[in-house]
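Engineer: What follows are several structures.
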Structure I
Amino acid sequence: MPTIELPDFPQTEQQFEDCVAALFQAAGYFVERNVEEVDRSPLGTLNILEMDVVATRWVNGSVDKVLVEAKSGGWGISDVFKVLGWATYLGIERSAVFVNESAKGRNVAAVGKKFEPLRVSLCALGTADTMHDRFRAAGFPAIREPRLIDQWRWVFTIMRKLENHVRACHASGHARVGTTELLAYERLINDEVFFQPDDVVRLRRLYHAFSSHPRLTRAVAEELSGGNFQISSGPHGGRLFSAALFRGESEVLQAAFLLEQRARLAILKAAVDFYCAGEPVPLEGELSVNGVQHKFGWLPPSFRLGYERLRERSNFEKYPLIWQVFMWGFGGFYISDRATEELGLLAEIVEAPLQDVRQALDAFDVLFPMSGGARWLVHAHDSHCVVLKMFPAPIRGLGVLLRRELLSLPNLSELEYADRTAGDLALWFRRAYELLSDGAVEPALSVTE
């Protein structure tokens with residue numbers, strides 16, 4: 001296989017946005033990307049704003065949130081004022097504009113000084129060798145492991161490609177019902193609930209949508225196989241679903257796996273936001289619809305009890321970050337006989353004690369219990385890999401890359417496992433390579449197995 005490479009410095013608008021997001025992710029922020037507010041009414045569609053990055057840190061019970069704009073081309077004072085206006089509109093106290101070049105006749109440092117009192121940081125990234133230093137000079141945390149920046153750039157590329165496969169499938173008319181549902185669900189998780197100011201309503205909407213989409217990937221698989229999309233009747237999914245689950249096939253189904261796990265992560269983040277507000281989660285509430293008050297259950301007792309358990313734990317406010325880094329950075333798995341080393345690195349990245357990270361990894365079991373006591377993290381069949389169920393194989397493949405970069409995991413052919421461990425790692429790595437090598441990326445990723 002030929003080597004795929006990321007350019008040392010981003011060459012396109014998307015790559016620049018990915019790079020800025022990766023800086024915040026590598027610095028220990030929970031990252032949300034491309035959050036868009038759109039007003040849809042009978043009079044038409046109005047695009048209100050689209051934020052490249054919203055970065056959040058939870059520190060000692062308080063929330064540090066940054067609204068970020070990435071400008072890969074020309075920029076001007078109006079761009080800085082635009083971001084300041086968005087931040088004011090959303091009640092976000094801090095914002096930042098990252099630029100690739102200086103506008104003619106404007107000095108980045110001089111302009112930045114004028115906006116510092118308004119808590120707006122203006123930063124020119126410079127070169128690949130200096131971007132993390134300039135990031136810190138702009139007032140953000142130090143990046144202790146710069147190699148994580150490229151890891152997150154790969155992750156964002158993979159995620160965007162999976163999402164694009166859903167859009168392409170939808171445009172082709174194939175599996176139209178299922179892809180319509182995937183796209184609408186993604187808008188809700190990524191965009192719509194972000195602009196809901198009430199923490200309770202946001203958590204309720206997320207959980208209601210989650211509970212309304214049982215067996216989502218199976219339903220999409222059923223439709224892709226020629227059947228009907230039936231989200232609530234427990235479709236089997238057939239051979240296509242099994243191939244996606246065990247062999248990492250079908251980009252659309254891998255994207256559906258991604259969306260289902262994003263939904264759980266969004267609910268976990270909403271629960272932590274509620275925890276930071278210092279309030280208990282209500283079991284029921286009221287909502288005004290056309291001037292009439294309606295009472296209904298907010299969340300099932302099982303979720304509330306799970307939340308009450310988790311909120312008593314040390315570093316609960318870091319659970320969304322721990323899970324985001326574990327899923328997207330580590331590929332949603334760890335190798336059991338290397339667990340101390342691998343989870344120790346995860347603990348260093350999120351700046352939490354190892355025992356707290358180990359405990360955090362049962363959060364999905366607590367909030368989203370499965371029947372029969374089944375667990376979300378399980379040993380893969382005849383393998384040392386402990387994997388998150390229903391997780392996209394290409395992102396697992398990037399988890400293999402992380403270990404080869406930071407933990408000196410040998411070439412997969414040198415692993416001395418007698419079981420399927422090396423084969424699983426090689427398969428996931430190959431799925432990442434196949435998705436990245438379709439010509440849509442500028443593509444340093446060695447795929448020697």
Structure II
Amino acid sequence: MIVSNTKTGPLICLLGASFDTCNMGVSALAEASIKCVINRWPRAEVVLLGESRFVGEHRLEFKDKALSIRRIPLRFSKNILANNHFLVLFCNALLLKVFHFRWLRNFLTERNPYLKLVLRADLFVDITGGDSFSDIYGMRRFILGFMKKLFPIIFGKEIILLPQTYGPFKKKLSKYMARYILRRASMIYSRDFESMKSIKFLLNKAIDDKKLRFVPDVAFVLDIRKPPNIDIGTFVEPKTDKSIVVGLNVSGLLYYGGYKNNMFEFEDGYKETIGNIIDFLMDKKDVIILLVPHVFPPAESAHVEVVENDVAACLDVHRIYADKYSDRIFMVRGSYDHAEIKYIIGLCDFFLGSRMHACIAALSQMVPAVGLAYSKKFLGVFDSIGVDDLVIDLRTKSKDGIISHLSKAFFEREATAQKLSQTVPKAQEEISEIFSPC
């Protein structure tokens with residue numbers, strides 16, 4: 001790992017994170033990862049590599065210092081002659097490996113600024129969207145992620161895998177590809193202990209304990225930003241000192257069945273489950289529900305019912321239940337960034353979410369949160385701060401089981417908040433030291 005901090009600072013490329021996906025969880029990972037880098041190397045130049053479609057920059061502020069984060073796309077399109085196409089860069093890497101001529105290096109870099117950037121980079125760090133180092137979302141996404149991680153390896157650069165979930169790997173090909181990357185990473189951070197077991201099994205336990213380390217999800221250190229305007233309708237009018245504000249994140253991915261019908265094989269239908277949860281909560285006299293999207297699509301498609309659109313899903317839920325529970329169920333409207341929606345989530349007394357980073361936004365502010373899980377990643381992340389009992393696996397729980405579990409979590413929310421006040425700061429401290437020398 002680089003330890004020097006020159007006048008200009010190291011050049012560090014971040015893979016697998018972006019501010020352009022409309023998914024606030026991915027944006028939270030991007031900013032939190034950059035924060036960890038800047039905490040370790042204050043003068044570092046950070047480049048978001050491979051996730052954006054166009055060259056650009058993203059402005060951030062840390063410790064009253066403005067940062068300009070460059071966005072550099074990698075192409076996997078039919079235009080294989082583009083300077084930033086993976087195949088072009090791959091061929092350049094092979095040429096430089098075979099022919100060690102300074103004039104060739106100069107010739108290639110003068111004609112390709114993307115190649116020049118990669119060759120200048122001191123370190124690559126990768127977070128794969130937090131949970132996409134797996135074939136759970138299909139082989140296409142997995143292969144694209146693999147190629148981005150392969151990129152620094154073929155150039156002989158150091159790559160560190162930031163805290164994320166590893167697996168499941170259901171196919172032989174994905175296991176082989178994962179094994180290839182894991183063996184060549186200089187450090188592997190896992191955000192859950194189950195993933196650490198998976199890695200050791202995949203590598204036949206042939207891994208140094210110093211190379212594989214547990215560190216909680218970096219989004220626990222994401223700072224909040226108060227939005228200039230918050231649109232939650234007439235929410236403040238029925239709210240009293242006795243009110244219990246329950247945030248409910250409805251996932252468009254789950255609401256519309258995933259990328260294929262009932263992709264996650266829930267015990268009961270997701271829409272029915274959300275309805276049962278709302279009916280349960282509305283039986284509580286002082287409860288007010290606030291529907292919170294965590295994936296905000298572009299404004300022109302905000303009302304289109306498509307997969308990955310939490311806004312459309314929340315709008316539909318609000319339409320169905322607003323008349324039945326008038327003045328007690330509201331929705332966060334408008335558009336917010338990841339730090340602003342985290343601020344809004346912090347206004348809740350209790351939270352339920354199907355987007356894991358919506359739950360992390362709550363938990364990191366000591367707001368008790370129940371994870372409505374569709375994959376193993378929830379259990380591992382909740383366990384990292386000692387609240388794995390707050391995960392409800394929708395794939396295995398029946399209606400009665402879900403409500404029973406939720407009821408217990410709701411009535412124990414104050415004790416949970418107290419527990420979080422002890423465990424969350426410890427997790428945040430671990431994250432802040434992620435790049436510190438062992």
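No value in this document is a laboratory result; all are computed from the given coordinates. Treat the numbers as computed from the prediction; the structure is a model and nothing was measured. Cβ atoms are built from the backbone, for glycine too; each structure is taken alone.
Engineer: Of the structures labelled I, II, one was used to calculate distance in nm of label points 7 Å out along Cα→Cβ at positions 30 and 318, giving 1.4. Name it.
Structural biologist: Clearly, the read-out refers to I.
Engineer: So helix-only ellipticity at 222 nm (-39500 (n - 2.57) for each DSSP H run of 4 or more, over all residues; to 500), computed for just one structure, reads -15000; which one of I, II is that?
Structural biologist: Going label by label, the one that fits is I.
Engineer: Compare volume of the Cα convex hull per residue in Å³, for residues 14-221 alone across structures I, II and report the one with the greatest value.
Structural biologist: I
Engineer: Can you say which of I, II returns 3.8 when distance in nm of label points 7 Å out along Cα→Cβ at positions 118 and 150 is computed?
Structural biologist: Structure I accounts for this read-out.
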